[in-house]
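Visitor: Pasting the structures here.
We did not get these values from a lab; they are worked out from the coordinates using the rules stated. Computed from a prediction, not measured in an experiment: that's the story for all the values here. Cβ atoms are built from the backbone, for glycine too; each structure is taken alone.
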Structure P
Amino acid sequence: MTNLAENPLAVLLCPDPVDLATYKLPVQHERSERDGSLFESTGASIDAIAARTGMVDVFALRAIDVFRVLDVSVAPTRLPSST
């Protein structure tokens, strides 16, 4: 996590599969959690997904990175040409 400590700002692009809009979220890393209720509940969800997909020995949650969302905007969308 050295990179996040030195460079806590990032931009996430989140596509909406329904309308193909892409949302741009500038974020700032707040902290990493390695225990506590958020870590435990997320770990339980990941364990359930792994069990359902036959990948129990593949997933291992080591930490959860918590980010603050600084803004949300719609990014320009370029649709493929119809030619």
Structure Q
Amino acid sequence: MRPVFERLKTALGDAVAASWFNDATLRPFVDGVATVELPTKLKCSHVRTHYDDRVLGAIEAEHPGVRKVQFVVAPAAAPSSG
């Protein structure tokens, strides 16, 4: 996600990029669809609503085969045993 994040920082500014994308994870592409995982429903909804086109553009610039982006809430980490 690093090159995509750098493109978003350039387009949106450091503060916006850090606030909304610092803990995003770009998952492997499937059939031209990029999946971005975010840690909370709030971040997922906000990014989808406000930055969908910008994120897609940044991903397409780095990975020309991508035609769509989806945003999902990352699965919760399993509790550690111990």
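Visitor: Looking just at distance in nm of label points 7 Å out along Cα→Cβ at positions 13 and 29, which of the labels P, Q belongs to the structure with the highest value? Please list the in-between numbers first.
Guide: Working: P: 2.1; Q: 3.1.
Going through P, Q one by one, distance in nm of label points 7 Å out along Cα→Cβ at positions 13 and 29 peaks for structure Q.
Visitor: From P, Q, which structure was log10 I(q)/I(0) by the Debye sum over Cα atoms at q = 0.13, 0.17 Å⁻¹ = -0.66, -0.93 calculated on?
Guide: Values: P: -0.66, -0.93; Q: -0.39, -0.63.
Going through each structure in turn, the value belongs to P.
Visitor: Comparing P, Q, where is distance in nm of label points 7 Å out along Cα→Cβ at positions 5 and 37 highest?
Guide: Numbers: P: 2.9; Q: 1.5.
Once distance in nm of label points 7 Å out along Cα→Cβ at positions 5 and 37 is tallied for P, Q, the winner is P.
Visitor: Next question. Looking at structures P, Q, which one was helix-only ellipticity at 222 nm (-39500 (n - 2.57) for each DSSP H run of 4 or more, over all residues; to 500) calculated from, given that it came out as -7500?
Guide: On the way: P: -7500; Q: -16000.
Among P, Q, the structure yielding -7500 for helix-only ellipticity at 222 nm (-39500 (n - 2.57) for each DSSP H run of 4 or more, over all residues; to 500) is P.
Visitor: Among P, Q, considering only relative contact order in percent (Cα under 8 Å, 6 or more apart), which has the greatest calculated value?
Guide: Working: P: 36; Q: 32.
Largest one: structure P.
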